[in-house]
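Before anything else, here is the set of structures, which you'll find just below.
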Structure 1
C-alpha cells in the first residue's frame with residue numbers, strides 16, 4: 001500500500017533537477033539552456049559530478065541556480081544521483097533526474113508536473129524520449145522476466161521484432177499515457193517521498209538496470225510508474241558507451257545478472273541463477289568483440305507527427 005500522506009505536485013512551486021555528469025562537454029549547455037522553455041517554475045539544479053576533467057561542469061556551475069556537487073570519484077549513475085537528490089533543499093518534493101545530454105521540449109517539465117497531479121500514487125513519471133533524428137525511444141517498458149529477458153538478449157540483435165523483445169519494450173504500442181513497469185533513467189521525474197521510501201537508486205548498479213530496479217521497488221511499495229508521452233525530450237545517448245564500449249558491455253551484463261538474480265532469489269532458484277550467470281557471461285564476452293551483438297535490438301523507425 002502507498003503511504004497515506006501525499007504532497008501536492010506544486011506545493012511550493014519549486015522543483016529540483018539532478019544531472020549526473022562525467023565530462024559531458026557542450027551537451028550540458030544544451031540541457032541547461034532548454035530548462036527555461038520547459039517550465040515556468042523555479043528549478044534548483046544540482047550537478048552530481050563523477051570526476052569531470054573537461055571544465056564543463058565548472059563553467060555550468062557559474063550560472064545562477066546551478067550547484068556543483070562532486071562525488072569524490074566515479075560512483076556510477078545511481079550512486080551519484082542519490083547524492084544529488086540529498087543535496088537538494090528538503091522542501092523540494094519533485095525531482096528530475098537526467099542525463100546531461102538531454103534537451104527538454106517546450107513546456108515538457110510543466111507537463112510532467114501537471115500529469116503527476118492527476119496520479120496521487122505516482123512515484124515516478126517519464127516523458128516521451130526521441131533521438132536527435134526524431135525516432136521514438138521505447139522508454140516505458142515492462143519489467144523483464146527471465147524468459148522475456150533471455151529471448152530479448154539472445155535474439156534481439158539478430159531479430160529485433162521477435163515477440164520477446166516486442167513484449168518487453170512495447171515498442172509497437174502507440175505512445176499513450178499509462179502505467180509502466182519501469183521508465184528510462186535518462187529523464188525521470190520522481191516523487192521524493194517515494195524515492196526516499198525505497199532508498200533511492202541501488203548504488204550496487206554502476207550503470208544500467210538501476211532504473212529497472214527502481215521501477216520494480218517503487219511498484220512493490222504500491223507506487224505507480226507513469227509514462228507521459230505528452231511531455232517530450234530529446235536524448236543524444238551513447239556518450240558513455242562510445243568512450244569504452246567493452247567496459248560498458250561488461251557493466252550491462254553484470255547489472256542484468258544483479259537484477260535477475262535478486263528477482264529469482266531463494267535456494268530453489270539456484271540452478272536458474274547459475275544458468276543466468278553463465279549465459280550472461282558468455283553474451284558479455286561476445287558483446288565485447290561484436291558491435292552488432294553489443295548494440296542489441298535496434299529500435300523501430302517510429303516518429304511522432
Structure 2
C-alpha cells in the first residue's frame with residue numbers, strides 16, 4: 001500500500017514537472033516601447049473557467065510545448081479576445097494552446113497590452129507592437145523550440161481576431177526595433193468570430209472605441225478595417241463564426257473572406273447555424289469540432305502533417 005502510494009505521488013510529481021517544463025513565460029521586451037510611467041496594476045483572475053486579465057502593463061508570451069513534438073513543427077501564436085478591454089486567457093488562450101499541443105504543435109499565448117492612454121504614448125499601436133514582437137521572438141528562437149520559422153501563424157478570438165488580422169494585413173511597417181529585418185508577416189491566420197471592421201453597422205463598438213476612439217477620422221477607420229487592407233500577399237486564412245452572433249456580426253468574417261477571395265488568397269470559412277459569440281474551443285450547440293477542420297486545413301496547406 002505504501003509503495004503504491006509513493007509510486008502514485010512520484011508519477012504526479014513527474015507529470016507536474018513535465019507540464020512546468022512544457023510552459024515558460026517570456027517577457028516581450030527588456031524596455032517596453034511606446035510606454036509611459038504609470039501606477040497601473042494588472043488585474044489577474046485566472047481561476048474562472050474562461051480566465052480574465054486586464055490592465056496589462058508587462059506583455060508576455062507563454063510557451064506551450066507538446067510532450068510529443070513533431071520535428072520542425074509549425075507554431076501558432078494565440079491572441080485571446082476581450083474587446084480590447086481584457087483578455088480571456090483560459091478559454092481563448094491556454095485551453096486552445098493545449099489542444100494544439102495534443103497534436104504535437106507548439107503554441108504560444110500572447111498577453112498583449114490593451115489600448116490605454118494611461119500606459120501608452122500611442123494606444124492604437126500598442127497591441128500590434130506586441131503581436132509583431134511575439135512573431136519576431138518565435139522566429140528568432142525557432143531552433144530552440146524545434147519549430148520551422150516559415151510555419152508560424154497568428155490566431156485570434158473576437159478582438160484578438162482583429163489584432164491577428166491587423167498583423168496579417170499591416171506587417172509591412174515594423175512598429176518595433178527590428179535590426180535583423182525578421183519577417184513580421186505571419187505564415188497563416190486563424191480567426192475565430194473575429195472583429196474585422198470598424199465600419200458601418202457591423203462593427204463592434206467597444207473594440208473600435210478602445211483602440212482608435214469612437215470619433216476616429218474616416219481615414220483611421222479605413223486603416224483599421226482590415227477587410228479593406230487585404231492584398232494578394234495576405235496570409236492564407238481559416239475563419240470560424242456563428243450566424244447568430246449578436247456581439248460581432250458574422251458579416252465581419254464573411255466580408256474578410258470575400259476580400260481574401262478577391263485577391264486570390266487561400267481561405268476556408270466555417271459558419272455555424274448557432275453558437276453565438278465567445279464559445280472558445282467548443283461550440284456547445286453542435287457536436288462538430290471546429291479545431292478538427294482547422295487541423296485538416298493546416299495539413300492541406302502543408303503547415304503540418
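Derivation of every value follows stated rules applied to the coordinates shown; laboratory data play no part. Note that this is a predicted model, so its numbers are computed, not measured.
Set 1, 2, criterion volume of the Cα convex hull per residue in Å³: the highest-scoring structure is 2. Out of 1, 2, choose the structure whose coordinates give helix-only ellipticity at 222 nm (-39500 (n - 2.57) for each DSSP H run of 4 or more, over all residues; to 500) equal to -11500 when calculated. Corresponding structure: 1.
Highest-scoring entry among 1, 2, by relative contact order in percent (Cα under 8 Å, 6 or more apart), is 1.
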